[in-house]
Structure I
Amino acid sequence: MLVTVGLMMVTTGLPAWIVLIGVALVSSLVGLAAGAFTWPLLTALPSRVLGLLENDLLQAMPLYVFMGALLNRLPLADILLRVGERAFSRTGAGAPLAGLGLGVVLAPMNGSVGAGIAMLTRTVLPRLTASGVPLERGAALVTVSSTLGVVIPPSLVLILLSDAMLRAHTEALNVTHAAVRIVNTQDIFRGALVPACILLLLCVLVAWATGAQTQEAGSTRVAPSRRDWVTAALTLAFILGLLAAVTLGYLYAVEAAATGGVTLFALALATRTLKFSILKEVLRDTMVVTGALFALLVGATVFTLIVRAFGTDRWVMSLLAGSATAGTYGPLLAVMLTLGLCAFVLDAFEMTFVVVPVLIPPLLMRVPDATWVAVLTLLILQTSFLIPPFGYAVLMLRNRLGGRLDAGRFVRALLPYLIAQLAVLALILTFPNLLWHDRATLVAPASGGLSDQEIDELLRRQTEPDDRARAK
């Protein structure tokens, strides 16, 4: 089913939610005909969807998208870019560093990697080209910046992944019966903070080293005014303050998103930059992105129900049991490799909604550190998006620029960023204690651990009685 979804997304161009529901419906007919499960099992679908949509955390999704749409449509992004370029002009790489900084600020609110590519190619790439930065080097910077929302807390991707990890951790604890606290949103935020900071530092060094080789003297840009400096300073302080408050646990994600949306809206009204035509575009963008995300969420719920009805949990668990001879790293590397391959054709949200619920619960029964697994998942996704020629961000950028991009030069420009990404991934994989997280969230069975046979038997008992009950 996963292979079919990947092939259909690549070949048909249909929206992901249509592909997921279509494959799930066809597969359910096959399962019913083959006797893999019975019809009453499908009656669980409405309750699953309703229970999912009642999650309070999902209220933050349209609010984050609204903030991102305001920043994209209002002149704030251009002001931030011009002020940042002037502020970093003494480094010789003002435009690349300003473009990377804008990506860092907007990354948590860009609905997806595709949305980040669309926004940055419209605002950052032309300014990089005007500054004398070669197209391929600017495109590499845009590609990397568009993926920063995968790992920088408290991004929309991290909010949704934290909810998926909470569910996966709960399932693992139901099997292992460990008496520990379930991982939550703040655990994921704090765990991602250290690798995000290391990665950003390395990206800044790469952007500075490569951007300093360009000449900016011939650029004809308008210098930012004093009002621009004040606006940029206040906007930057406000956004970073909100993100820090959520990451450190002083505000809930929903509260911060609502505060940010209302404040930006009031600022736009006060400065008279929010015309009626722009407001229509902002609301339209918000509804389109939010609708697409909720449709994807519903489609993924249908898909994962059918996938798990075929006994995929026990199948994945048996595969991980076969790799258990390598200790913790055997099952971990097997799952991470699978996630990386799936990320070649699926966006971060599709991975979170479709693949994570299938692969991560069995993994958390073998690997005790749930926060470590979540951060590695984020880093694996971001790395896969950057690997040419099939990385999701790479494909999105090449499709947007068409034939203007020289493939060889683009890969050479992207290579330093990719090396930095792999270095951070290897560092966190080797030294999990670098993460800032609560050790109480570790999955450790209370009585010396369960054997492979005991875990498999518990999984079988956990699923089969429910199937028989529904059949009755």
Structure II
Amino acid sequence: MINGLKPYPAMKDSGVPWLGAVPEHWEVRRLKYLLRERDIRSAEGTEQLLRVSQFTGVTERKRADGGDEPDTRAESLVGYKRVEPNDLVVNIMLAWNGSMGVSSFSGIASPAYCVYRFGASARPWYFHHLLRSPAYKARIKAVSTGVVESRLRLYTDDLYRLEALLPPLPEQAAIVRFLDHADRRIRRYIRAKQKLIKLLEEQKQAIIHRAVTRGLDPNVRLKPTGVEWLGDVPEHWEVRRAKYLLREIDARSVSGSEALLRVSQYTGVTPRSDTDASGMPRALSLVGYKRVASGDLVVNIMIAWNGSLAVSRYAGLVSPAYCVYRFLRRVHPWFFHHLLRSPVYRRRIKMASTGVIESRLRLYSDELGRIELLVPPCEEQVAIAEGIDKETRGIDGAIDRAEREIDLLREYRTRLIADVVTGKLDVREAAARLPDEVEEPEPLDEVEPDGDSDEAGTDDADAVTEEVEA
């Protein structure tokens, strides 16, 4: 993809230390000369609701269940800011992590966002890539206002003072054309890897489902459970409600010095770094966070319906918004780890959760306690858990390799975009040779990288804004 690309023949000092040398014929101008803030409000609140993400830019914000109602906690969208195609939308509270982008859509965005329109000397999509590049994200973080990272705000005056690289208009168009072509190819590769991962996950879930509902003996005699959604199970297994096997634990940290953990629908319970994949910073203090011991069940009650509950291999702390449970009887926690994350139990947990729309469902302790659990003899629980681990080890390895390849593709794309928009690579000739793009047979939208929910219990960074609005 970068074969034949060369540096620009002549460079000059930009006069801006953090930008360094730039192509000789490029200008450096402050953004206040290139864009203007727009503040046009919705009178009816019926337009398409938009969101902005550090990963996918500006997208339509739709409910996961396909419903017509907007996916928002706001009672009304009247007064939300109107957005037109090619407008720049900035989440001022998360701009430091790249949560800004140019919109392809007409719609409305949170009144806590800022919306800008570019002037005649700017190609909006060139600036979409420029402002989301690592150098500009670092600069935006530096000029944002706030004492701590989680409270940084990028106000309009600070954005206006930011120095922008300004190639001639035809060159901006060539850069956009080249990057669109490169991005399309990379997304095709990523989509292929994501399809592979989905197939592997389905294969893994089929193995787990069979093991936790039938055991390891294919010739075992079955009996009806009397529970419609469970059907028949091995005749020597019990069916007990979760409240007889689990006890909620609410031990709090007094020092906040223990390791911070996260729970994910994909990876279960894992240690959490200072910032997760979504870019959300950890809390300033972990005092009062819930303590977890190895073997405890950790439940993110806000997104348990998507599989965000798991048994922990680690001791540490989790968000006070989570629930932590300890097994009461002589049971093997890892059998129940697989059981509760199996497709049939994810559907049951979703049914048991409380809420009007999918993205606001909550799994409270009483609802979890009423769920019927399959209980094989303890020795068989151990054998089933070990059998699952053995049979899925190769699948997990293949998934890990595919995920690492996706990460490398994304890193390559980030470096390529940064080198092109900051004048490290000259793409004018390459862009001129590109063929016209054909219509894609299916969308190339990517799934955002897995990230833990924030401490308010939501995976959507836009909720930070909504909490401020409230």
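Throughout, read-outs are computed from the coordinates displayed, never taken from laboratory work. Not measured: the values here are computed from a predicted model. Cβ atoms are built from the backbone, for glycine too; each structure is taken alone.
Values computed for the structure shown
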| item | result |
| --- | --- |
| Identity of the structure behind 1.00 (criterion: Cα Rg over 2.2 N^0.38 Å, calculated), options I, II | I |
| Identity of the structure behind 2.4 (criterion: distance in nm of label points 7 Å out along Cα→Cβ at positions 23 and 383, calculated), options I, II | I |
| For 15.4 (mean count of other Cβ atoms within 10 Å over residues 191-198, calculated) the corresponding structure among I, II | II |
| Ranking I, II by relative contact order in percent (Cα under 8 Å, 6 or more apart), the structure that comes out highest | I |
| When FRET efficiency 1/(1 + (r/R0)^6) of positions 31 and 175 (r between Cβ atoms, R0 = 25 Å, to 0.05) is computed for each of I, II, the largest belongs to | II |
| Origin of the derived value -23500 (helix-only ellipticity at 222 nm (-39500 (n - 2.57) for each DSSP H run of 4 or more, over all residues; to 500); candidates I, II) | I |
| Which entry (I, II) yields the derived value 0.10 for FRET efficiency 1/(1 + (r/R0)^6) of positions 287 and 399 (r between Cβ atoms, R0 = 25 Å, to 0.05) | II |
